[in-house]
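There are structures below to look over.
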Structure I
C-alpha cells in the first residue's frame, strides 16, 4: 500500500519484484508534485534534470521555526501518537539542513513518474494486466479522457489494471487514513480477500 508519493514506491517495487506482489492499494497517490523554477511552479515530470538541479540547494530560511504542535490533519491522532509524532518532527527538524539538500530524491520521483506515463501510454491494454488494484481517492473515478493526461498523475491509477476498484473518500483531506481510517481498512480487507479467494475486486 502506498499513500501520497508512496504510490510511486509501490509501483517501482512491483516492477522490480513483480512475483512478490499480489496486489496494490493506493491512497491519494501519485498526483501533483512540483518545483518552483524561475518563480513559476512546474510539475517535476515536465522539468529537465538540469532544471531540477538548479532549484537546489534550498535556502536556509526554508527550515523555519521548530515544530511545537501537530496541526490538521495530524491533530486527529490519539494523544499518545500525536506526542510521538511531534517528537519525531522535532528530531527531523533538528537534523534537516536545507542548504545541504540534494536533488536526488526529486530526480528519482521524476524518473518514476515518467516511467508510469510511458507504461500507461504504451498500449491500450492495462500495463498491470489483471493484478488487483484498489485506488482510494478524494476524487471520483477518472474519465477515460484523463487516461493519458499529464496534468496530474492520480487519474492514471484507475487504468493500471483490468481488475481495479476505485473507492471515493468523499470530503476527505489528503491523508485519507486520518480522515476516514475505517474506509482505508475496509479497502485493504477487500483487496486481501479478492487476492486470497482469486475473485475480481468488483465482486461484492
Structure II
C-alpha cells in the first residue's frame, strides 16, 4: 500500500441542514427532494451515497457528474445539496466557508478538519471508505524482490518530505507488508461486492 485519500460529505451553504442528523431528518421529511451530486457513477463516492441512503432509510436523488470539478461548481451554486468527495477537491472551499463539511468517512478525524466528526462517531460505522493507491508487480515476481521494494517504499513513505507532499494532496501514507496488502485487496472486494448486492447500485 502507498496511500489513501480522505472522503467527506459536504453540503452547499445554501442548504439549510447543517449536520448529518439534520440532513437525514430533511431527507426523510422530503423524500426525493435532496439532490446529491456523484463525481462518478460506480465510484467509491457513489457506493458511500448508496450505503448512506440504505443505512439511514432516506430517499435521495443522486445526480451523476463527470468528475469532482463539475459537482463542486454546482454545489457552490446551490444546484445540488450534498456531495461525497475526496478531501483535495473540496478542502479549500471548506476552509473558506464556501462549503460545509458534515462528516468524514474514515475511522478517525482528519488532521486537516479536526472539528469535523466521523460517521463512526455519528452512529454510522459502515460509512468508512477511502480511495487507495497500491504498488503491484507481475505475478511470479521473486519474493526477495517484492520484499525489497516493499521495504524501500515504506522507508520513503516515512520521510517527512513525503508525508508533507502526501498531506498537501489530501492523502495519508499507508504502511503495510505484501501479505497485508493482499488481505486488504480481498477485504475491499468482499466489502464493496456486498454493498452492491445490498443496495442494488448500478452503473447507469
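Any read-out appearing in this document is the output of simple, stated calculations on the displayed coordinates, not a laboratory observation. These numbers were taken from a predicted model, which means no experiment stands behind them. Cβ atoms are built from the backbone, for glycine too; each structure is taken alone.
Once distance in nm of label points 7 Å out along Cα→Cβ at positions 103 and 159 is evaluated on every structure in I, II, the highest one turns out to be II.
Assuming -11000 is helix-only ellipticity at 222 nm (-39500 (n - 2.57) for each DSSP H run of 4 or more, over all residues; to 500) as calculated from a single structure, say which of I, II it is. Source structure: I. Assign the value 18.6, 49, calculated as Rg and Dmax of the Cα atoms in Å, for residues 71-126 alone, to the correct structure from I, II. It traces back to I. Each of I, II could give distance in nm of label points 7 Å out along Cα→Cβ at positions 63 and 119, but the derived value 3.8 comes from I. From which structure (I, II) was relative contact order in percent (Cα under 8 Å, 6 or more apart) calculated, if the value obtained is 24? Answer by label: I.
Given a value of 18.1, 59 for Rg and Dmax of the Cα atoms in Å, calculated from one of I, II, which structure does it belong to? Derived from the structure labelled II. When distance in nm of label points 7 Å out along Cα→Cβ at positions 23 and 151 is calculated for each of I, II, the greatest value falls to II.
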